[in-house]
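Please treat every number below as a calculation from the coordinates, not as lab data. Because the structure is a prediction, the values reported are computed rather than measured. Cβ atoms are built from the backbone, for glycine too; each structure is taken alone.
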Structure 1
Amino acid sequence: MKLFFDLETIPAPEKLREIVVESERKKTRNREISGDDEALYRTSAISGDFGQIFCIGYATDDNQTQIISGAEDEILKKWWQVAKDTHVFIGHNIIDFDLPFLYKRSIVHKIKPSQSLPIKRFPTENIFDTAKEWSRWDNYSQTSLHNLSIALGLPTSKDKMDGSMVYDFYLKKRYQDIYTYCKKDVELTRQVYKRMLFL
């Protein structure tokens, strides 16, 4: 079974804001945001240390795209159940972002993954990262899913929002918009994958 997927993440819980801001301040190399507590807090959305999974979009083989949502621990339990029979995990930038994030959050919640995925910096049989494959594993020439869709003449998933807007939509409780965006990313990834393999 092939599993196409994408995560949408949000910053750390509000109760951890102060700790997270200081943690991000120490890590950041971006002087523009080093004094901006709100920007630093929002940066935690891309760190599995404290950031949270808001939803996971996925599709198996040629089946319809679905969303897993709810409390983060429940999302992870359902995700690893879906993933247990997967032969190939497919996504854009999943080696650098999605898979490490999933593993960290699983450890935080004491949820044992149903599969052991070797997250390595070179091709593996059970992981197909469209970002890595497109750049031929040259990190300096890696491109976004949006730019890749344009290069391949495919409809972009970023027509109404992009990843930087997820938290703002979350604050406005526009959850369905986030789910729709996540599904579009999954579907676009599947189209990119098929194009790259000439399927």
Structure 2
Amino acid sequence: MALRGDAAAVWLSQETAPGVVNRWRGPALAGEARVNYGPFALGASLLEGRLDALGGAASRRDLVEGRVLVAARALPWLEVSLGPLVRAYVTDSTTERWVVWQGRARIDAPILTNRLASYIEGWRAFSSQVTLPPLSAGRVQGGEAGMVYRPPRGGSLWLRLAYRVDNALLGAGSETAEAVTFSVGIGR
């Protein structure tokens, strides 16, 4: 079993028409739990944050994102996973909901024995649905890269620093979400 807590800085930009871009940014907190059984894992995560408008963007937004995954370690350095991601942007007047079924691949690479490692993860959606406007997003994909440090006398404690970017095509526009995350975890 593994547990993780995250503190993140999140940036969101939406291009609603050519040259019309709205931007938000703000802090977020997240948690994840995973249960491992041999090379397989089942996990769930939840992220919540408040994004403030920048420039000409519309009002503040609350961000809520949940994910469930089933993963398999195909090789010692490669993990593949499948599962849904559900995201909601909540304002005073509306809630925009996303449901994205995605496949992911993660490659782990040690830097200094077991103490310091890097990883890169990429994902792509198999299907997606967005409620405002009610349409399927076009291409939805993203990636994450980071480093994981395990202190010498930390037992199963570990620290992680990561950068993540998600991008979706929506009709004539697009949406890009970015985050820099610091995590503390326990377990493997």
From which structure (1, 2) was P(r) over Cα pairs in 10 Å bins from 0, in percent calculated, if the value obtained is 9, 35, 35, 16, 5, 0?
2
Tell me which of 1, 2 gives 0.15 when you compute FRET efficiency 1/(1 + (r/R0)^6) of positions 23 and 111 (r between Cβ atoms, R0 = 25 Å, to 0.05).
2
Supply the structure label, taken from 1, 2, corresponding to helix-only ellipticity at 222 nm (-39500 (n - 2.57) for each DSSP H run of 4 or more, over all residues; to 500) with the calculated value -12000.
1
Rg and Dmax of the Cα atoms in Å, for residues 15-78 alone computed as 17.8, 50: which structure among 1, 2?
2
Starting from the value 20: which structure in 1, 2 was relative contact order in percent (Cα under 8 Å, 6 or more apart) calculated from?
2
Given that distance in nm of label points 7 Å out along Cα→Cβ at positions 127 and 151, derived from a single structure, equals 2.0, which label among 1, 2 identifies that structure?
1
